[in-house]
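Once you scroll down, you'll see the structures, which are given as structure tokens.
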Structure 1
Amino acid sequence: MNRLLVVVAHGDDETLGAGATLARLSDSGVAIRLCVLTNDDGSRHQLSRGRTDRTASIEKAATTLGIKEVSVHQFGDNRLDQLGQLELNGVVESEVRRFSPDAVFTSSQSDLNQDHRLVGAAARIAARPGRSGVDEIRCFEIRSSTDWGEASGIHPGFRPNHWQSISELDLQRKIEALRAYGHEMEEWPLPRSERGVRALAEYRGSQVAVEYAEAFEVPRTIRR
């Protein structure tokens, strides 16, 4: 892996899903570009504080993880279904053409959040073999959204088939990046708390007999 495009619906998805892995890859010399489709948190906070532009938080988190390129689009939170899949596909395809990645990370189709599923589908379509040059696709879990998707029974559960071992330092950088999102972080025992994030890393690590890990579904990988 030399060039990695990370495609997500919302700022913080990338960090919750793969923050420690992204920190590890950036340290190893992988060029990473982050594409975020929405720039606000309007659907969650419109009744209290109104919409908040999250661009500064996204850029701060990306810097913490070692991500050098960031693209934040202006679509609305939890309104991506209003665009239609074709338009989303076109946006992500343009990102693939611009960056020429050999790997793409995105959200899982097991997720309860509709934005996550739509963006994950667009990323898979944009990275289809033959024209994209993408050799590997990894889908990550996003705490609470993927948890609830599995628990609801509406969507198939998250089924990892790849585990990335991470260090304590990688995990600390993930947690530091999450702090850039401020009130998006929760208190324990909620899953998006710092303790919840650490607990998941410990659990995924225990599945493969390492201290910490992040888990992924890998729908496609090509070894050259």
Structure 2
Amino acid sequence: MTTPQNPQPKQKKSGFLSNLLINVVLPAVILSRFSGDDALGPVWAVVIALAFPLLFGLWELKRSGKVNFFSVLGIISVLLTGGISLLQLDPAYIAIKEALIPGLIGIIVLVSQYTPYPLVKKLLINPELLDIAKLQQALAEQNNTSLFDQRMARAGYIVAAAFFMSSVLNYLLAKAIVVSQPGTTAYAEELGRMTWLSYPVIVLPSMVMLFGAIIYMFRQIGRLTGRTLDDFILQ
């Protein structure tokens, strides 16, 4: 007689504070405080500052055991910043790169709206949080499946708009701050200042829109199923 094996525990995702520390605080401090010739110097400051989010992103991919689209884009973004900095290209490329990543995500979200697999469903209706099969059954019982898809499409446009707004703000912020030639202390300090300001200027407004879309869909679940959201949350 075989004994049942315990299910493997799910890998915990890194918390918000650890992400903020490794992706924002440490790089910004290194670039702002240690890029002078009497410390690391501008080149090594950029290399070490970017090593933190790069290695953290690779570690997250290895730990999860699967390729995450957004993690890959984050790693590509870090590599592009490093390439522009080390090759000492025109600082205008930083602004283009900063706008490129969220703009690309916005386009993908928008295009996927017209396919059988809208990306917004994975973003807003998390199978690790909600019992999707139970939700679909409840929608079918109320004959609201198609209406739910319409509301999901509406939320998708909000999500795409959030990424497009982030793209524009990223470009304007980088264009206004990063003006010095890569390879100089001034450039490294400007890169650090941009990193500091990215959260209050860009991330927070975008997160407000994304959370708005999530709250909108959670309310639609209640209205279209006739049940409370708690009925679908996985225990």
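Quick check on the output: -22500 is helix-only ellipticity at 222 nm (-39500 (n - 2.57) for each DSSP H run of 4 or more, over all residues; to 500), derived from one of 1, 2. Which one produced it? Among 1, 2, the structure yielding -22500 for helix-only ellipticity at 222 nm (-39500 (n - 2.57) for each DSSP H run of 4 or more, over all residues; to 500) is 2. Each of 1, 2 could give mean projected area of the Cα convex hull in nm², but the derived value 11.7 comes from 1. A value of 1.00 was derived for FRET efficiency 1/(1 + (r/R0)^6) of positions 71 and 87 (r between Cβ atoms, R0 = 30 Å, to 0.05); which structure in 1, 2 was it taken from? Structure 1 accounts for this read-out.
Quick note: the coordinates plus some simple rules give every number you see, no bench work behind them. Keep in mind it's a predicted model, so treat the numbers as computed, not measured. Cβ atoms are built from the backbone, for glycine too; each structure is taken alone.
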